[in-house]
Structure I
Amino acid sequence: MRIESELNDYNGRHVKRHEKQVSLAKQLLELEDSEWNKLVDAIASFQVAVPSWALGTGGTRFGRFPAGGEPRNLEEKIEDVGLLHALSKATDSISLHIPWDIPDDVASVKAQLAENHLSIDAVNSNTFQDQKGQDFSYKFGSLCHTDAGVREEAIEHNIEVIRHGEALGSTMLSVWLADGSNFPGQHNFRQAYERTLQSLMKIYAAMPDNWSMLLEYKPYEPNFYSMVLPDWGTSLKMCEACGERADVLVDLGHHLPNTNIEQIVARLTHFGRLGGFHFNGSQYGDDDLTTGSIKPFQLYLIFVELVMAKKDKSVKNPAVAYMIDASHNTKDPLVDLLMSLEQIRIAYAKALLTDFNALHRAQEENDVAGAELILQRAFQSDVRPLLADARLKSGGCVDPIAFFNEARVRENLVSQRGKLSVATGL
């Protein structure tokens, strides 16, 4: 749906209030105009990909409650991400899942992407489900399977994903494996690891020279006794064995409760192997809740590590692919994505405001309270006017969610696509 005129009208009605908030924020944050503008530019340039599968209402194994007006094909998914980007100016790319998002007309899809100022982020393979017409089953694993035929089918699928990505301009393959076991004795742990490694090396060898592989880990689910890739260390070792263009992908929900994720981020940036980041929120496990809804301080601490690594010239910093990976059952999926985009940028802005020189001095002097207070000072700052200014100056909306509700975006999508339309691929 086209929203340019409505968006301009909405911003015009709220710009004076925004200017007052900006003026007050500059005083409270003690920022000169040049410092403010530098932060606005940095925030505006920070982009997070939206995955095609987050645009429809998610669900649990107990049920799903579609919102209506959900995207029924790749073209409508691109339309929805274009809308999100027009409002937030925070998501200039879409991540695809194959075979859910195989384009019927590549040239038409590329033209639509350009029209919406979007590009294709990583393309994701799917060996956690059996697909129609598949010769073998992934019930007992894919790249780790004892049957060479199953492994070869999974390898060929990943290579096919690369080819679809090439056609659309992507340069990243994202691999998450559901492979593992549910009962003691089901797997030979060492052999399952070695079969997976050999399979990944074949996929890596099939990538174009300008491509990178992102390898994602998860401690449990869908298998509950063991996973072949359960942690960042296993993923790192496999990436190192594959080659320099294989890096670890961290998903916030893919950790056991109370895991120190910011330390994992620090380790991977130190080794120069943090390649991707999937944002979501969790209380117990892979809950796929709104980013920042449960542990906003941890999200800020993660960005502290990311920003510190970027400032450290001794750290090898590969280009990190940032993406939201969530699937919800109770919120409007587009509103949820706008909320996540806001929380991610809030955490990033607070990390940019952190006094790293003072933090380093406090750490070197073992000033425990002083170091924590420096972090708390930045974390407790209200950076929302900074984000709103970044959106406005980029041509976005001063308040995306308020506009979404006022413009009755969901109702319009339902009228266009139908009350019973359900997003593909979920």
Structure II
Amino acid sequence: MYRTVFLSVIILLSGSLAGAQEYVRLSLRECVQTAVSENINIRTARFEHEKNRYKKAEAISAIIPKISIGANFQDNLTLPTTMLPGEIIGMPGTTVPVKMGSNFNTSAAATLNWSLYNQTALTALQLSRKVMETSEIGIEKAGEELAAEVAKLYALTVATSKQKHLVIQNIARTKQMQNITKLLIDNGMAKQVDYDRISVNLENLNTQLSNVEAGIEQQLNMIKYMLNIPLETEVALTDTANVRLLQAIPETAADFSNHVDIRLLESQKEINLLNQKMIRSGYAPSLAFTGQYSYQGMRKEFANYFNGSPENVWHKSSYVGLSLSVPIFDGGDKRAKTLQAKTDYRKTEAMLTDRKELFTADYQNAVNNYNNHRANMERQMQNIALAVRVYDETALRYREGLASMTNLLQDETSLASAQANYITAWYNYREAEVKIMSLNGEIKNLINNQ
């Protein structure tokens, strides 16, 4: 018996632990940090950065000595014929056909090639380093964009949860009035149509609650997807509507020189300049050190490769030298490419100027929206409190027979409208916070544990 009880306790504890492993509580900061660590967009950006690191290694290889080993075996089925002057064999004034070579030729060689000076390769190395830096900024940009999307989705889910809470309160309030109306009908103080009207409202509220719950489930599923969390895992959001994102009231002006988009464009300008330099360096001479060490064997009979025949001899040869290449004329290829690179530079420069102006305008609009939505949210909170007082007063008068069901339902509609306006104002306020954080760089605080 004791053994059975012990096993039952172990099974229950195991089930509790398994259930605990499938339940996750997440703050906004935890959501952002998990998304930046696990989301496919960030992982893709990291893959691109890794690819650029390999491209840098490829650029380095262009200035490192290269050694190759090769071998060749040739069976001359028919020896080539050449014409020799007859003077060689005492037949002046004639030419004599002579077969040259041997039936079997074998060679093996080790070759060295080392680029001593190649300006194109050196500039390509600089370019690859800059591309690496740019890809790092690209990862940072992807992280900030993802953080903003997660923050907005988190806020939307919190807003929908707040809406659910308000709808549940409305359902409880309406059920209470339904019960009161039933008593009034039993006492002959109300009509059946009043009960029917409030019943219709109650069903509408239940339908609204179902829709809100479905919306919350969809939003949580999207959060799970963005965080790479299994869909079967239960997720609870811990931040409430009262949590502020901005550390202080935003200033009316901001410096965007360190914004990730500006840094990315500045880095792209440097890449364009290096690209021009690399193309122009194609006009410069290149110098390489070359060398080779080889063996060659020639046989009339294949079997002589494997015996002590006098012709079973391997002949060595070797050389070292310098190879100089001076470009003279390429048909205008490099000139055309240089002009293309200059156009890319001017385009990036124009985009940079435009982006700074856009950020200035966006930031001013974001601050205005922040102040406006904050004021709207505070007004709507006061409006809800007022609507609740009006509804309670009308409900009291209805119970006393001094107000009609129509008046009560009108006040209930006004209360629901005030609640909806508050939810919308709160979400707009939170969205304005996220927009400001994206522009002034505070969005990094959600990523970096600050």
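Quick note: the coordinates plus some simple rules give every number you see, no bench work behind them. Quick caveat: nothing in here was measured; it's all calculated off a predicted structure. Cβ atoms are built from the backbone, for glycine too; each structure is taken alone.
Before moving on, here are some points about what is shown:
- Which entry (I, II) yields the derived value -15500 for helix-only ellipticity at 222 nm (-39500 (n - 2.57) for each DSSP H run of 4 or more, over all residues; to 500): I
- With Kirkwood radius over Cα pairs in Å derived as 22.6, matching label from I, II: I
- Which of I, II yields 3.3 [distance in nm of label points 7 Å out along Cα→Cβ at positions 40 and 336, calculated]: I
- Read-out distance in nm of label points 7 Å out along Cα→Cβ at positions 168 and 368, computed value 4.0, structure in I, II: II
- For 3.3 (distance in nm of label points 7 Å out along Cα→Cβ at positions 160 and 408, calculated) the corresponding structure among I, II: II
- log10 I(q)/I(0) by the Debye sum over Cα atoms at q = 0.08, 0.10 Å⁻¹, for residues 128-295 alone from the coordinates reads -0.24, -0.38; which among I, II: I
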